[in-house]
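Next up: some structures, all given as structure tokens.
Throughout, read-outs are computed from the coordinates displayed, never taken from laboratory work. Remember, predicted model here, so these are calculated numbers, not experimental data. Cβ atoms are built from the backbone, for glycine too; each structure is taken alone.
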Structure P
Amino acid sequence: MTHILAIDQGTTSSRAILFDADLRIVATSQQEFTQHFPDSGWVEHEADDLWRTVAETCRDVVARTGVDPKDIAAIGITNQRETTLVWDRDTGEAVHRAIVWQDRRTAAFCRGMKPQEEMLTAKTGLLMDPYFSGTKLRWILENVEGARARARAGKLMFGTVDSYLIWKLTGGRAHVTDATNAARTMLYNIHEGQWDAEICGLFDIPMEMLPEVRDCAAEFGTTDLLGPEIPILGVAGDQQAATVGQACFDKGMLKSTYGTGCFALLNTGDTPVTSTHRLLGTIAYQLDGKPTYALEGSIFIAGAVVQWLRDGLGIIGQASDTQPLADKADPQQRLYLVPAFTGLGAPHWDPDARGAIFGLTRGSGPAEFARAALESVGYQTRDLLEAMKADVGDLGETVLRVDGGMSASDWSMQFLSDILGAPVDRPKVLETTALGAAWLAGMRAGVYPGQAEFSRSWALEQRFEPKMEPKDRDTRYAGWQDAVRRTLTRQG
């Protein structure tokens, strides 16, 4: 058996990527699915859309390559994190649409729980915010008729997307998750490595609903989706999978993924860091029962701001149009776009903030909007790195490893390097999220090498060095900070 199949279930699409024995991509299949916005700040997915697109892309990628499913040694899964599903134990039917990680409907409940935040952060590493799964799960139990009673009777199951997909793939034989996804629910004690009874009681969540937690490389069941039984041997949330795919195995290594959102993770080794600057302590990966921790900064809108230019404003036809349009922007204009479309994430954590544009003149047009949109990603990343430095001290000669769709833009990566004042390394393999999931499964199956050899295989495609003058960098960033302050609903 010489191939590994990676399932990458994301926020806007599902993908299946087939890797060969040398960790090279053989083929990819992708399907987008509908986003649902039933109310302001609400974001939902149809559970059936998640499952259907995963199943169809898996079958498609195998059919198009002609690879015999018997030659697939294992499946690895990576997924959008925090997105919350509840389904019937017997029928497998979801009782409500999946509530997406971006969804802010539980903001009022979170505000009311602020007195409990210190305890919650101490146990989970997370902040009291609608982003995480726990309050979304509570909302479903509160608002779907009969759901809490059915849950208490053991008839309903909870899971993040990985758990739901594994349940469907195994025909309901496995209700499991991995430590990285569990760590994003706000129900999991990352120090003790188990679901926390006190927190579940606080949220009134029956613990019988929760999946069994396993390592990132472990036995998660088998599936006959492609005919023969194939084991599922690797699972990690998308940002943790990207951390693995970027081979950030050493303490102090840093990566940032630019997809729908932007997520920067700093490996902190075997010791979790309690942030005093509103970052998150989390699990980077867990192997052989031993967690490796990370400090994470989460930005809700990165690549999604380009989608907004395309779908909301209609000023570009496709994402690749953004860079040449930004090049035409008037250099004398300084627009700041704060893309708080679903609130602001780290380090501000203001779920009620909404997007704003500052610096408009009569001469501002599509080119200036495009430049401001791309620059907003760099500015937000600097916010995260400044907070990380404040938490852990001097990071030394910081080198940021980048991946995700937006990292393919030379313009964006050069501005990122400029505004950070640090090198930005883009690898030859940009599909690091899928690569991480594939390596976890393939390593467990004995197809791929261990950590040390895998790390040596990481290859640089291009390094971006800062070219901006320090004074200009600081002036621009000060303007950004002022724009964010004007956007926040919570001051101080």
Structure Q
Amino acid sequence: MVTETAPGLRLGTARGRGTLVAAVLASGMAFLDSTVVNVALPKLGEDLHAEMSGLQWVVNGYTLTLAAFVLLGGALGDRFGRRRVFLIGVVWFALASVACGFAPSIELLVFARIVQGVGAALLVPGSLAMIQASFDPAERGRAIGAWSGLSGVSTAVGPFIGGWLIDSLSWRWIFFINIPLAVGVVLCAHWIPESRSLAARNTRFDIAGSMLGALGLAGITYALIAAPEHGLGSFTVLLPFLVGIACLISFVQVEKRRGEPGVGHADRDGRPRRPAMLPPSLFTSRVFTLLNIYTLFVYGAFGGIFFFLVIQLQSVSGYSALEAGIATLPITLLLLIGSAQSGALATRIGPRPQLVLGPLLCAAGALLLHLVGPEADYITRVLPGVLLFGLGLMALVAPLTSAVLAAVEDEHAGVASGVNNTAARAASLLAVAALPLLVGLSGAAYANPVAFDHGFNQALWWCAGLLVVGGVLALLVRVPGAGERPRRGQD
């Protein structure tokens, strides 16, 4: 990575510690939102008189803009300064959080969540990129490890803090809690060195690609969420669906016509060509292509299970928000404790065994969650499925990341990671939009224990099926090991 500032920060210095704290606090805001917003859905739905579609949009509005613009956010940081774009994202996210907390209606809450996702797209790539660009190479591994561990702690404490705030005060406080975190980042800002990529200086941005991707996902998501109320054949559903499909087709065509990131090709008028946000050359690797299809299946299932489970625990099983949040804590703890060992095992034996076994364990865990019903005892009916699901996640997450990076040349590692991350978020987005339609949940069904319990059990079968397909896909591809160089068209 070529930067305008020589990397030299060390953890033992004030500047090094300040930069690390800022990165951890900022990523903590995004991680907290991902763990506590789902827990708050029943309470905010009741308070704002929302229907099922409103709850879907509270989750998907944020995911949509984050997935659509996170690659652009990383590119903006490379060009204009990672510190600058990171801080803009932090302030943006904080202001949007205030708007979420004060939202008087479900419509305004959804709008604020969409705006919040844009802020997250600016800060999320910057939090790790600053560490990568600014720390001395000898200290970089320790700094990234500390960032990962401390960010994981914020994810683990999210259910405790969020659940307590929801039960004791109001669901609105899960958004207000972002304000002191943002203030902490701003106070640490003077320690953060600025860094840029020299290769990105003359690069124009793929604004068209970002907008087409966002509009494509938005159109399809809107159609899926609106279908239960308006019917699959209605103009209200068909028009946005067709517009979304057309935008995604146009997105693919636009990306095919553009060059690779950072490559200074010129247009006919002599100006630098906008690089592709989604470089087509990456997909000449069949391994990379199949791994991203695998990601779509397994992360679609994950998004669906997490969306349904916390509502099931509160609306059907009678858990409080705090109890529902804590119920899934073993999954987070297993990831924190076992991900490093899982990654090390994948390095020794190759990632494919874990990529096959992981989703199958998750599928078995999803089927065990059928035990979660009215007045479900946690130890006997919730914990077995949660533990098995968590073991599956622990088995596959780290090996999937290493396999994606091993499937491309080193110079494309950053883009490949971003593409895979976007695929995971898009999969969750579409699953949360589609599953209520597939299982017949609409209107205020989330507040009807009998109706929601029936839909929850059907959704688990769909999610288990997606996970099994993911496991089968992993069998069909030869995943490169950590020491292997990828080959073009490798399978």
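A few notes on this one:
- Of the structures P, Q, the one that 15 was derived from, the read-out being relative contact order in percent (Cα under 8 Å, 6 or more apart): P
- Each of P, Q could give helix-only ellipticity at 222 nm (-39500 (n - 2.57) for each DSSP H run of 4 or more, over all residues; to 500), but the derived value -25500 comes from Q.
- Which of P, Q leads on FRET efficiency 1/(1 + (r/R0)^6) of positions 24 and 344 (r between Cβ atoms, R0 = 41 Å, to 0.05), largest value: Q
- When mean count of other Cβ atoms within 10 Å over residues 320-327 is computed for each of P, Q, the one that comes out at 22.0 is Q.
- Comparing distance in nm of label points 7 Å out along Cα→Cβ at positions 408 and 448 across structures P, Q, the highest figure comes from Q.
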